[in-house]
Structure 1
């Protein structure tokens with residue numbers, strides 16, 4: 001493996017400083033029981049809130065468990081020891097509340113008036129038609 005040069009190390013350190021200044025990092029996190037929301041204060045002065053039932057690992061957590069949130073590292077993660085749950089702050093801000101598989105399952109659970117109407121219409125016709133064999 002090639003050795004890193006001083007210039008490469010210096011460049012990596014500079015990228016780290018820039019990322020530290022610009023990437024979203026949590027400075028404070030708490031559960032607001034009255035609102036039923038996790039509240040995350042960011043280093044840039046913004047505040048982000050989300051309903052914990054959306055997040056993988058927090059779906060069935062009690063108020064007491066949610067209140068035990070810790071900030072990881074330099075503020076890039078949130079951790080709940082009792083729940084063995086970790087969430088990425090940049091991920092949460094991007095609308096990612098869990099793994100790819102978890103998010104796909106959540107998307108399949110979405111309901112809407114149109115989806116309910118289509119289900120009723122299919123039910124009135126005897127349900128979903130059987131899949132035909134392609135040969």
Structure 2
């Protein structure tokens with residue numbers, strides 16, 4: 001079972017609930033949050049935008065690849081869109097598997113691939129009022 005979505009707010013308790021499975025002995029959850037600095041400057045907030053139809057399609061492709069490669073019982077890929085403050089979660093990747101190694105490996109694959117292939121962009125608002133726009137590198 002997979003859950004893939006773009007949202008305005010990420011509920012971490014909901015994510016845990018979506019991953020629970022009685023046969024899963026390993027659950028790995030990666031949470032990416034807004035940090036207060038980048039490029040040697042103070043960050044005030046981030047704003048995420050994405051081409052939603054393509055982003056969801058690419059996220060689904062990545063989930064399918066992971067499900068083919070690892071024995072995943074449940075998989076969650078959620079990315080937030082819109083303005084986010086320091087400390088707020090912006091992306092959550094989670095997998096539930098029978099064993100921890102599969103959970104760790106599949107979760108790492110998913111976040112690494114998401115950052116290279118999913119069309120989501122961010123604006124960084126710095127303390128000196130400059131704005132820098134980038135796609136996931």
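What follows draws every value from the coordinates through simple rules; no lab data is involved. Nothing here was measured: the structure is a model prediction, and the numbers come from that model. Cβ atoms are built from the backbone, for glycine too; each structure is taken alone.
As an exercise: relative contact order in percent (Cα under 8 Å, 6 or more apart), calculated from one structure in 1, 2, equals 16. Which structure is it?
Checking each candidate, the match is 1.
Out of 1, 2, which one gives 50, 26, 24 for Cα extents along the principal axes in Å as computed from the coordinates?
Only structure 2 yields this read-out.
Of structures 1, 2, which gives 0.95 when FRET efficiency 1/(1 + (r/R0)^6) of positions 18 and 34 (r between Cβ atoms, R0 = 41 Å, to 0.05) is computed from the coordinates?
Going through each structure in turn, the value belongs to 2.
On distance in nm of label points 7 Å out along Cα→Cβ at positions 82 and 98, which of the structures labelled 1, 2 is highest?
2
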